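What follows is a set of structures to go through.
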Structure P
């Protein structure tokens, strides 16, 4: 209610609908993130989204991101970087282990917080995580004149997981990534 009054009082008429809509999306994203975390803590699998989805795509994306990034305390599971600006912007993304397009699975255990570089290398199969939650690097990271920098130091290191054990990555998802995405040669 207060938000609507402030928007009506201080913003131009042409931007008001967009601001009000963003408020609804933010509220839905927060609610979705809470549901995801609650299901994961109870070791329940949240049902896949159907055609009659309860949350719009933007809220679903933001909710998954909020749940995963919060679980990892804004820290990259692979390299450990944690950067947060005073206004709350973080250097990490919420990466699906098994892509959402494959399973429509937003369970936080199908996600890890990864910095931009680790997220990209994970999606490209240049790094993976074993079922024992140890980082594996592909021989491809040093191929073709690549200069992978600190990525070479990640091999054999355990990930930095969530404080809550119930929110650690799902072993089945990690195995899927290793089998389907990781570049072993």
Structure Q
């Protein structure tokens, strides 16, 4: 009830940003983090490239191969196939990338290292800093919409919006160019 305007406007902003986002690199870091929804822990899958730019994110109820595979396929459909993906020792992500490579005859190099994955772990911090004071979300639908809005603002703050040269240097002007 209190976020009625956000529930209507944030999906529109996320869609517009997705169309105007700069291209991402071919070396990805993929990980998941926990978000509390209706008193239960849910999983926010996130991927960033080598430069720290957000590739994609997806909130899922379970942490299994199917959830990781759904996230991977959605990210590849939006941004193309990466050359390599770095993950931690997660079995679900390993199985998802392995099954994707086998099914699509792809050659995505898989690297498992918790130290190389620090970029995405540090990027989680910005999202968690905003979500933690909220004390969780009431519904899964509202959580996914509000997280999309938080991620959208985080991408704008990181300068991922593709703007003409010399325009939209500040966060406020980038947001204004996105809205107009």
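Assign the value 1.1, calculated as distance in nm of label points 7 Å out along Cα→Cβ at positions 42 and 146, to the correct structure from P, Q.
Q
From which structure (P, Q) was FRET efficiency 1/(1 + (r/R0)^6) of positions 106 and 130 (r between Cβ atoms, R0 = 30 Å, to 0.05) calculated, if the value obtained is 0.30?
The structure behind it is Q.
Given a value of 19.6 for mean count of other Cβ atoms within 10 Å over residues 66-73, calculated from one of P, Q, which structure does it belong to?
Computing mean count of other Cβ atoms within 10 Å over residues 66-73 on every structure in P, Q gives 19.6 only for Q.
Assign the value 0.60, calculated as FRET efficiency 1/(1 + (r/R0)^6) of positions 98 and 162 (r between Cβ atoms, R0 = 35 Å, to 0.05), to the correct structure from P, Q.
Q
Supply the structure label, taken from P, Q, corresponding to helix-only ellipticity at 222 nm (-39500 (n - 2.57) for each DSSP H run of 4 or more, over all residues; to 500) with the calculated value -12000.
P
Identify the structure, out of P, Q, from whose coordinates distance in nm of label points 7 Å out along Cα→Cβ at positions 18 and 90 was calculated to give 2.6.
Answer for the origin of the read-out: P.
Tell me which structure, out of P, Q, gives 0.96 once Rg/Rh (Cα atoms, Kirkwood Rh) is calculated.
Considering all the candidates, the number was obtained from Q.
Taking relative contact order in percent (Cα under 8 Å, 6 or more apart) from the coordinates of each of P, Q, which one would give 27?
Only structure Q yields this read-out.
Each value in this text was obtained by applying a stated rule to the coordinates, not by laboratory testing. Treat the numbers as computed from the prediction; the structure is a model and nothing was measured. Cβ atoms are built from the backbone, for glycine too; each structure is taken alone.
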